[in-house]
Structure P
Amino acid sequence: MAKGTVVQKIIDAHHLSGDKIPGQPISVKIDQTLTQDATGTMAYLELEAMGIRRVRTELSVSYVDHNMMQNGPENQNDHLYLQSIAAAKGIYFSRPGNGICHQVHLERFGIPGKTLLGSDSHTPTNGGIGMMAIGAGGLDVALAMAGKPFRMAYPKVIGVKLTGHLKPWISAKDIILKMLSVLSTKGNVGCMVEYFGPGVASLSVPERATITNMGAELGVTTSLFPSDERTKAFLEAQGRGASWSELKADDDAEYDRVIEIDLKKLVPMAACPSSPDNIKTVADIGDIPVQQIIIGSCTNSSYQDLMLVAKLLKNRKIAKHVSFSIAPGSRQVLQMISDNGALADMIAAGARILETSCGACIGQGMSPANDAVTLRTFNRNFAGRTGTKGDMAYLVSPATACAAALTGKFIDPRALGIKFPKVNEASSFLIDDGMIIPPVSEEEAAKVEIVRKPTIGKPPVNTKLPETVNGEVVIKVGDKITTDHIMPAGIHLKHRSNIPEYSKVVFECFSEQGKPTFAQRAVAVRDSGKHGVIIGRESYGQGSSREHAAICPMYLGIKVLVAVSIERIHAANLVNFGILPLIFANSADYDQIAQGDSLKICEIRSQLGVGKPVKAEIAKANGEKKSIELKHNLSAEDISIILAGGCLNC
């Protein structure tokens, strides 16, 4: 067990119950929460369903940064509901245009040593200032706002020792890409990553936040840095110096695993299509033509990032065949680069300026052309996430993106032949919280009328787990199935508060023309009196925290998921909504099951127990039957929730 680490110190200060042994269930107190509009509407509907009058956290913030296109009334309907429910429940409300939740929270609310639970998988961004910031499903966040503890496994701690310092043209993005080349996107469930060593002091808070942000792609619970003098300087520049406290690992701290990275040895890297862990050096990729480049997202849209971009573009022009766009991460950043002339330099070079929102990162616009290579400073490049089927999306640093924008080719930025510009950290940030609406008094909150337009639905409630699961396999999928595969975003995102409508596109990416969709097959199974089953392979449910990847299948009658391995947030969401997550005891049994086969589990209520195997029977279409053994990682509390049909029934 890791000792003397920052992780251990924060958990010790927030521990409520459970044995502090890696893999064992514990519960911790949550200090702060955040939601964004794509997940927030359902989270607050769930909070209302609990009958909670006012949030019981130290601070909760509702951000609007995802559904910004407002193509039809649905997005604005959600925004009006979110603003009114925030006023009614004692929640800060960050208005549309104020910026991306992770960037704004880092700037205005994050506090070292505190716990933060967010209904977005990139909440660990705030680990850049020494917070234990964890992404979770909306229902877990709603429970935290209701004052309930957060349940998780006590983590193993992967220590990453940084030495040296970054050379010119190498960035924090290259550090996290290096980490992805080492750890990949799977096999890290139940771990936290903690950075330490002499190289840490050379990294600014925005650089650290880039690393912890994209650390979500590792599949770990969270990533974090110590809180040191660099953290203090950042918070003082934000006018929040009083929030700072020192937090560091002991000199003799012990980690469960140590990875060493010499920053001086790093080179420009890229995540190639179509996974964040498909890592190559930029030099190895070659100078292929690039048609689209976008700089932004919660990973690389800080003031420091965009000042580097502006200096690289100043008095230069982007290549004529390149579509080049920039999305500042927050209104603060946009105002600052506007005031100092950096924005004008970008525009003069030929950049398109996008809204301060998640936008293209979640498939909300800016889809590339067919067969076009697109470079993005984002954190995910799952197949089709751009909104274009068969897309070729690469994830790179801002410096590498600028090099491609200027040359029209994918090249190592060190080959540009220009001097690397020095970018100084901001000694003071422009402070204007005019687009953040603070909570009103309880007396005023009681008078607030919550706005409910026709597209605002209710959270669906599951039925209890039956004594016998008489299942039919509705779909069988392979490795690394992401929540984007399960529940597409993009043009469908506006339906997140309308479960019956959104459920129609579950597993849409696997639909075949002229054949029933997943939703149609699932409904047919449900209406026949059987229980829907999903079969997956390794790392099922990786990616975002969207609980709709559990809610919508549940709404369609799915009762059981069986996979070789299941990612943390998705497994928790399945439990929260009463879907039983099981794991093949023998991974070879995955090959024995096909779509349409029956999977029967008898006396499941007596079979389900902590650490107990579950016996099941597969029946093929030809009458052949086979018994298999399944297992699970469920705690006693998880089991009771699943038996009840989900948290909303408890």
Structure Q
Amino acid sequence: MKRKLNKIILVSLVICNFQLQSQSVNPQKELYPIYENGLWGFIDHTGKIKISAKFRSAGQFSDGVAPVRLNGTYGYINRTGDFELPPKYDVAYSFFNGRAKVFMDGKPYYIDKDGKIIFEHNYSKIEGFQEDNISIVRTKTDHYGIINFQGQLLTDTTFLKIYPFLNGLTIVHGKNHNPYPEDDDLKPTYEVGVITSQGEFRIPFGKYKSLEQIHGGYYLAQRFNQTEQERHWSKRDALLDANGNQMFIFPPGSFFLDFYATGFHDGLAIIRIKNEDKNAQNDYYPGVINNKGEFIFSKKDGEKMTPFVVNRSFVQDTNDLWWLVNRRGEILNKTPYLNILPDDYQIKPEYFFQNGIQYVETKRGWISIDTNGTPLIAPLKLDYYSHQLTWRGDLIFTEEDISMQGKYSFRYGFWNTKSGQIVQPKFHQIRFSEFTDDLVFVVEDDRMGYIDHQGNYVWREKVIESTKKRGLNIDYMNRGYFYASSPYKEELAGPGGWGGSNNAFKESVESNNFEIGKLTMVVQTGQKKVYRKAYKGMKLYVANASQDTFYFSAQDSRLYLNIQALDKSGEWKDIEYLPSSWCGNSYHSLFIPPNHSWDFVVPKYEGEFKTKLRAKLRYKSKRDQKESEILYSNEFKGSINPGQFWRKEPYYSSGLMDPYND
């Protein structure tokens, strides 16, 4: 996927915050955030500006207020733009049911509408209050417990892991749980169970090796007494109810639960059955069972099935055609469907038969049907595959891949199924998480906007031409950006290569306060440069002014190099981070020979907290050296915001070629 302009990247990050800050909040008929000349304001659903753009960051309105950052810290404003709670938080999120999550000095708190902290605590993390007003908490020693909304412990912090609650129950790991000990002489230890929100065990430790919660209030369990054949076929093969009662054992070599169907829906589960017919086109075919493991029906000529919703499922046959079936497996459509919406890669139950309506493709075009397969609208031809269509309300968005044509990856349009109107693809980004019955957030030609469901702009960002660069004013840790390269050497390469960089070392060491005879790192604050085409920057040099070669661990051509700052207590802390990759191919080594140097551009951060900064680099004096050494740059004056000491922005991988989770 191509890299978009920096403004779009930063805008997307902030808009993504809206989604996080407004969980379970419907912004319809509230105020909508807008972005003008690097600042945030708000409009109403008609596009009228209600609060002028003057904030560095902003979240969604909820309970009559919205979190905003005026300078370095957050407060809450009302619909007139006046502060109801003054700015004093590192980060603040939208209110929900009269409470909001805020951070001060990196520590999470919950406050009420008056700004009063609801409870004090010593936890490093509070997950967020779920059903029954409970929250999972983590201690500084990485142990987990459960608290109520008053901050009182419902279970002691003795668990190694607590999973999210579902229907008042959750899976927990005991403090001794160690199924894969690093020491070969140690035996695996299993402490897996299920507890209620009050900490009462429904399934105690010691009964099963592993548990997995699935939809419908059931659990898949791995038994201790499995045979070799059973382990080879499926590790988790016992179905348990919410009280831990064993419903049945999946017969080894016969069938197993369809992973993509996520469990029991409408009391039925989709299974995959081994096809004993060696001449068949499919190795496995779909079937349906109840919670006793009894067969309801199967489709030998089928490839896959969707979960049941309103007692209906879709079956795809070996010819890739789709059929609508009821609970008895009876086919309801006389002619097959070519595709279903959403596509078969997103067969989550919540996507099907929304308000009793489903969209399918026939030979004549796309139509909507009811639960009996009766067409509800005239067919419309759309020259798109089902994975290029996204259904939201009365709109079906279309997606075109234009990554080979220029700087944008996609172009979007939509079909208004209610009016029949077609809006041709022209938008380069759609924020589906911000979709409401009034407006749709879009980006077109680098400009943010909101459109109505007819495709008309109610507001669009103004183009303000300015050659003046500003400092980078953010409230989160910047992601690693020190890309470098050195000539390929087999002994330094990772298992499968790495992401490339054009930043090769230079053959000379210029006079930039480099210390002769050493590896030196210098930040030249007086050298004005541009960071990411939009922000003030300055030069950072890594120079080898010695007669030795130095080596550097790297991750997709990024050095382990980051900027640090002094916090309020005078302690050096990272304000940038190198993300972690799950792909071994990301890791390799670089080197710099004698009398050579790399140079980089560092952003000139700005914020309300004045402090000192420096750069930190990990290196090795010898190629086979196990532990890295640390090199620090010169210290220099600067200013940042409190959130830069601890907060990472949400990151979403774009695919297998982007193996990062942060």
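Here, each number is a calculation from the coordinates, and none is a lab measurement. Just so you know, these numbers come straight off a predicted model, no measurement behind them. Cβ atoms are built from the backbone, for glycine too; each structure is taken alone.
Starting from the value 8: which structure in P, Q was relative contact order in percent (Cα under 8 Å, 6 or more apart) calculated from?
Values: P: 14; Q: 8.
The structure behind it is Q.
Which of P, Q yields 4.4 for distance in nm of label points 7 Å out along Cα→Cβ at positions 119 and 359, as computed?
Computed on structure Q.
Using Kirkwood radius over Cα pairs in Å, for residues 271-406 alone for the comparison, can you identify which of P, Q gives the largest number?
Top value of Kirkwood radius over Cα pairs in Å, for residues 271-406 alone goes to structure Q.
Where does the value 147 come from, among P, Q, when volume of the Cα convex hull per residue in Å³, for residues 143-278 alone is the thing being computed? List each step's numbers first, then the result.
On the way: P: 147; Q: 137.
The structure behind it is P.
Using volume of the Cα convex hull per residue in Å³, for residues 151-454 alone, single out the structure from P, Q with the greatest value.
When volume of the Cα convex hull per residue in Å³, for residues 151-454 alone is calculated for P, Q, structure Q comes out on top.
One of P, Q was used to compute helix-only ellipticity at 222 nm (-39500 (n - 2.57) for each DSSP H run of 4 or more, over all residues; to 500), and the answer was -1000. Which one was it?
Answer by label: Q.
Give the label, chosen from P, Q, of the structure having the highest value of Cα Rg over 2.2 N^0.38 Å.
Looking at the calculated values, the largest one is Q.
Can you spot which of P, Q the value 6.8 was calculated from, given it is distance in nm of label points 7 Å out along Cα→Cβ at positions 287 and 471? The partial results should precede the final answer.
Values: P: 5.4; Q: 6.8.
Label of the originating structure: Q.
Work out distance in nm of label points 7 Å out along Cα→Cβ at positions 159 and 583 for each of structures P, Q, then name the structure with the largest result.
Top value of distance in nm of label points 7 Å out along Cα→Cβ at positions 159 and 583, among P, Q, belongs to structure Q.
Between structures P, Q, where is distance in nm of label points 7 Å out along Cα→Cβ at positions 439 and 607 highest?
Largest one: structure P.
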